[in-house]
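So, here's a batch of structures to check.
Computed from the coordinates by the stated procedures, all read-outs in this text should not be read as laboratory data. Worth saying up front: this structure is predicted, and the values here are computed from it rather than measured. Cβ atoms are built from the backbone, for glycine too; each structure is taken alone.
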Structure I
Amino acid sequence: MKLLIVFLILTLSLQKISAQKAELFLKDYGIESVKDATPIVVNALKVCKEKNISKLYFPKGVYHFYPTFAPDRYCAITNNDNGLKRTPFPIIDFHDFEIDANGSEFIFHGKIVPFIIEESTNISVKNLSIDWEEPFDIEGKVVANNQEGKTFDIEVTTPYKVKYERLYLSLERESSPYDTKFGDRFAIGEKNDIEVGQNIIWNPKTMAPYYNTSQYAIAEHGIIATELNKGLIRLEVKAEKMPPIGSVFVSKGAHLSNRLCPAFRVFKSKDILFNNINVHHAGAMGLIVERSENITLDSFNVVLKEGSGRMVTTTADATHFCNVKGKVIIRNCTFENMLDDATNIHGTYVRVNKILDDFTLAVETYHPHQNGYLFAETGDLVKIVNQNTLESKTSNIVLKKVEQINEKITILTFSESIKGKVNEFDGVQNTSWESSALLENNIVRNNRARSFLISTSKEVILRNNYFSSQMSALRITGDLDLWNESGPCENLLIENNTFVDCLYGGKKDHYVIMIDPQYSNEDYMVSKYSKNITIRNNTFKTFDPKIMLAISVDGLIFINNKIFQTNTYPAFSKENEILKIENSINVSIKNNYFKSLDGGKGSVFVDQKSADIYLSEDSVFDRTPN
């Protein structure tokens with residue numbers, strides 16, 4: 001019996017020691033007293049990996065991260081800028097691992113990617129906020145304007161430089177305390193400037209882009225800057241109309257160099273959870289996930305930091321998912337004040353550059369932000385897609401071999417002959433990497449561009465969300481034109497959502513919901529791109545009547561929706577065209593409610609290519625003759 005008791009005590013002691021070794025507390029590493037937390041975190045992650053520690057804990061606090069001692073890794077990040085990326089959190093080849101920051105604030109400095117997660121499984125990151133000491137955009141209050149002279153003056157507090165009549169964003173203050181004393185050189189600010197380019201005008205009263213902001217569109221190139229006084233800059237621009245006094249000029253840098261530092265990069269990983277995270281700023285996307293499986297965001301918020309005085313959170317999308325399979329879950333999130341969309345879930349077509357033989361194609365990426373994109377690997381299923389009509393020209397074919405030649409060209413070898421089934425410039429779609437999605441209980445507001453973009457043939461449910469974005473709230477599209485986003489929707493449910501005054505940016509051809517595969521010519525609009533879309537039990541409060549555009553859909557139900565016209569802004573459309581149906585079949589519109597400001601009915605336009613359109617006799621909409 002004594003031996004048994006000793007054995008049990010020893011066993012329990014070993015279990016306790018094992019449990020203690022499974023967790024690493026950064027408080028024990030002195031992280032609370034350092035100016036730069038990067039070296040401690042990098043070394044702690046090495047210990048976690050070497051000793052198979054499953055949890056890394058931060059004591060609650062405010063931690064600063066500089067790039068000086070951050071390891072770098074070359075990252076070809078789709079829809080972002082490629083290059084060597086320094087990170088204090090290199091989560092590479094980790095498995096069954098959790099980071100809990102206990103409500104801490106992480107403040108980053110300069111060109112640095114906070115988290116890079118690659119080739120990892122079952123990873124959780126929770127309870128933290130991300131911000132930059134200096135943002136990746138310039139925000140300047142407009143204090144004077146001259147319509148005839150095509151100039152306006154802005155007051156800027158963001159660190160900047162004016163060189164050769166060009167305005168640059170400086171990512172670190174000249175007066176950084178780490179620049180002044182030799183003993184602090186370990187944390188020296190690494191000076192990096194970004195030329196001002198892409199821009200938009202913000203309204204500080206609404207904390208959103210200006211109504212009809214397109215009228216203030218400023219050409220990216222040819223902006224001439226003159227420093228009148230320190231912090232007061234005159235900009236000479238090419239624009240239709242000068243921005244109003246009191247508005248805020250926002251610029252995020254020149255095109256193809258302003259998506260440098262996403263907050264989270266996830267690549268070739270599986271079963272990833274982000275919980276209770278606030279991204280207050282990032283110099284690109286808040287989260288970019290690529291070639292990964294099963295991603296959950298629960299209270300992953302992209303929101304302004306209270307009291308920051310800033311207008312902008314992320315300089316690109318809040319979240320973005322490309323070539324992801326399994327399931328994407330986004331719930332209980334708030335996305336606000338981004339300079340692009342709230343989320344985009346899609347694949348990417350590659351284009352046929354050359355037909356090498358009956359089994360082999362050379363394909364290429366098209367958009368510069370897709371250089372180095374990992375389109376496929378051996379064993380993936382792909383389809384060939386007509387470059388003009390976007391129709392599938394083949395069923396699924398297994399790839400026998402994939403050889404990436406360089407950042408643009410990849411050689412695909414098919415397991416069966418494709419003779420006569422492909423032409424140069426056709427697209428190739430990877431159908432192995434498409435995800436289902438559940439997006440519920442989210443808020444999208446005050447951002448440039450759209451809310452959700454969905455391009456996947458798997459089941460997608462959008463419910464109980466609130467949308468108020470500058471452009472369309474929802475866009476379901478595909479193209480072989482610019483971004484080459486692939487994946488026609490084939491089972492999409494949009495229910496119990498609230499849409500409030502979208503479209504205020506001034507794009508006259510936009511609708512709150514746009515289902516619009518992009519054709520280079522209307523003559524190519526012959527096939528049905530999307531299928532089985534149900535829009536039900538939603539509430540639309542809108543100053544502009546354009547609710548839905550549906551192009552090339554087979555199976556569309558618009559039922560039990562309520563539409564209320566508001567007078568928040570002047571309507572862009574003079575006609576009450578609520579719904580527009582083109583080249584679609586099997587469409588049912590019934591049991592909807594519409595209340596206009598003048599008491600009149602709304603209209604539904606149906607083109608001659610559409611058929612089997614059911615509009616209930618008691619409909620609140622009139623059908624416009626073709």
Structure II
Amino acid sequence: MTKSIRIGGASGYWGDSYEAPKQLIEKGDVDYLVFDFLAEVTMSILARARARSDTAGYARDFVAMLTPLLPEIARRGIKVIANAGGVNIEACRLALAEACAEQGVELSIGAIDGDNLLKRADQIRALGVAEIETGDPLPEDVMSVNAYLGGFPIAAALDAGADIVITGRCVDSAVVLGPLIHEFGWGADDFDQLAQGSLAGHLLECGAQATGGNFTDWQDVAADWHNMGYPIAIVTANGDFDVVKPKGTGGIVSPLSVGEQMLYEIGDPASYLLPDVACDFRNVTILQTGEHQVSVAGARGRAPGPDYKVSATWQDGYKCAATMVIAGLDVVAKSEAMKNSLLKRMAVQFGERGLDDFEDVDYQIVGAESLYGDSAHPASRKNREVVLRLALRHRQKEALALFTKEFIGTALSMVTGRCGVESGLPKVSPMVRLYSFMLRKDQVPVTVAVDGKAIDLPPMPGSNADLEAPSPTVTPETVAEMQGERVSVPLIDLAVARSGDKGNSANVGIIARDPAWLPAIRQSLTAEAVKKYFAHFAAGDVERYDVPGIHGFNFLMHDALGGGGMASTRLDVQAKTYGQLILDFPISISAELAATIKT
């Protein structure tokens with residue numbers, strides 16, 4: 001029989017449900033359980049925690065959620081991979097070893113180290129590294145510096161007998177790719193298999209997002225949200241795989257649900273760059289092969305190049321967000337008057353104290369469709385209940401502390417119909433920015449240990465290989481404008497969408513529900529049209545990429561998140577809403593094709 005490996009995606013972020021690993025162990029018949037905990041913002045939080053305590057700096061939730069499951073994991077022989085080590089991998093390993101002892105199980109624990117480059121920041125700065133988007137030099141006072149490692153160190157730990165492997169920062173998909181390299185013996189130049197394995201990892205890395213979570217057609221799954229199924233990839237030696245979920249669980253596995261996740265947070269689908277392989281997802285196919293089962297094939301790979309991507313975080317002043325509910329008549333006008341009066345009051349007090357003005361002021365009237373910009377429905381301004389949100393940035397913490405007191409201190413002197421969303425003073429927090437750059441792999445010495453004992457590690461792949469350019473995109477032909485009557489329909493009738501962030505850029509993936517509707521979508525939903533639709537957010541260029549294998553597009557909007565992540569004062573700092581916002585976009589389509597739309 002052809003060997004296949006079942007890998008379950010048990011966590012998509014730090015804070016994901018404790019039910020996921022339990023479900024996958026009890027109902028998923030998995031060989032591997034993988035966890036993704038880390039994001040750029042998470043790294044800065046963990047770095048601050050590590051600075052306060054030698055035993056902090058890792059995802060404590062991992063140990064907490066895994067502890068009661070350890071006996072069953074050991075009994076079933078399930079192996080576990082997690083990037084829960086954060087910036088203190090050894091502390092995570094010791095905590096997990098203690099949990100194993102408490103549970104009476106013997107499991108070997110592997111640890112991957114080398115991604116944390118904070119202590120070498122001065123040396124790296126001297127190399128003259130440049131920020132990927134801006135070209136700026138590395139800031140002087142960085143809070144964290146971490147390279148995105150790949151799957152081969154994880155495979156090496158498994159080769160050495162590890163039952164559980166803990167890493168620090170690695171690309172999210174590596175926790176899936178590593179076990180596949182180990183199981184199938186893929187080499188550094190098996191690029192197509194590495195690309196397929198990385199795609200399997202990309203589909204699992206956000207947990208239930210591949211099985212109906214955050215799905216455009218939410219009505220199809222909402223009744224079973226309480227029992228959401230988590231994704232399992234069943235992978236064979238050539239890299240082809242099926243996506244399923246445990247039987248008897250909620251959610252959905254379909255070409256659209258899985259396709260949305262494939263486009264999530266990628267840029268150019270021809271060049272999804274990872275440390276082990278440069279992936280081309282343009283011609284991936286996702287076919288329904290059973291109830292809640294799809295078959296995924298067609299990813300292609302090429303040499304990944306000699307560099308790791310490295311992300312650093314640094315503090316750039318402070319920020320604060322304050323909210324209040326305002327109810328009654330004319331609440332939009334009241335909210336705008338309240339905002340203007342607060343800013344005038346602060347300008348006077350700043351002047352008296354010799355403080356500079358705010359560096360950034362971002363405000364929304366939630367309930368009046370602020371996120372839609374000029375596309376908001378005029379009727380939304382007549383709503384009788386909204387939330388005024390003021391988000392501010394300032395170089396000095398005391399300036400924002402002054403604002404928080406005045407924000408509360410105007411409760412009896414300004415707007416009527418006001419109540420609070422949260423009690424107490426708004427919180428002032430550090431403004432943390434992301435700085436990403438490329439660093440040669442030979443500058444990042446990776447180490448692997450199992451049960452505290454170092455093992456020999458072969459050279460990391462790609463250290464001497466140049467990054468290859470992708471083959472030219474073959475753009476599908478656009479059907480000529482059809483003759484006859486034209487009608488306008490919202491994009492949601494023709495397609496699904498999923499959006500996400502990459503630093504300060506945002507992506508919106510679009511998949512046609514029917515290939516016959518793709519030409520009409522192509523004609524209306526141009527890069528220029530998307531740029532105009534998101535003009536209130538997208539300050540940079542907008543690019544459209546074809547993904548013909550799944551009858552879709554991926555739009556990449558540069559400089560679209562006000563700095564992105566913790567560096568942004570916007571309401572949506574990760575573009576989570578952008579996919580939903582665009583689904584109201586009007587598409588011109590022939591009346592003949594419109595008649596085929598099922599409502």
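Remarks
- Label whose coordinates, when helix-only ellipticity at 222 nm (-39500 (n - 2.57) for each DSSP H run of 4 or more, over all residues; to 500) is calculated, return -7500 (choices I, II): II
- Source structure (of I, II) for semi-axes √(5λ) of the Cα gyration tensor in Å, for residues 136-231 alone, computed value 30, 15, 12: I
- Origin of the derived value 21.8 (mean count of other Cβ atoms within 10 Å over residues 240-247; candidates I, II): II
- If FRET efficiency 1/(1 + (r/R0)^6) of positions 440 and 536 (r between Cβ atoms, R0 = 41 Å, to 0.05) is computed and equals 1.00, the structure in I, II: I
- Comparison of I, II by distance in nm of label points 7 Å out along Cα→Cβ at positions 400 and 416 - largest value held by: II
- Structure with the greatest value (metric relative contact order in percent (Cα under 8 Å, 6 or more apart), set I, II): II
- Among I, II, structure where distance in nm of label points 7 Å out along Cα→Cβ at positions 112 and 568 as derived comes to 2.8: II
- Comparison of I, II - label where volume of the Cα convex hull per residue in Å³, for residues 80-303 alone is highest: II
- Taking mean count of other Cβ atoms within 10 Å over residues 24-31 as the criterion, the largest value within structures I, II is that of II.
- Origin of the value 17.4, where mean count of other Cβ atoms within 10 Å over residues 64-71 was derived from one of I, II: II
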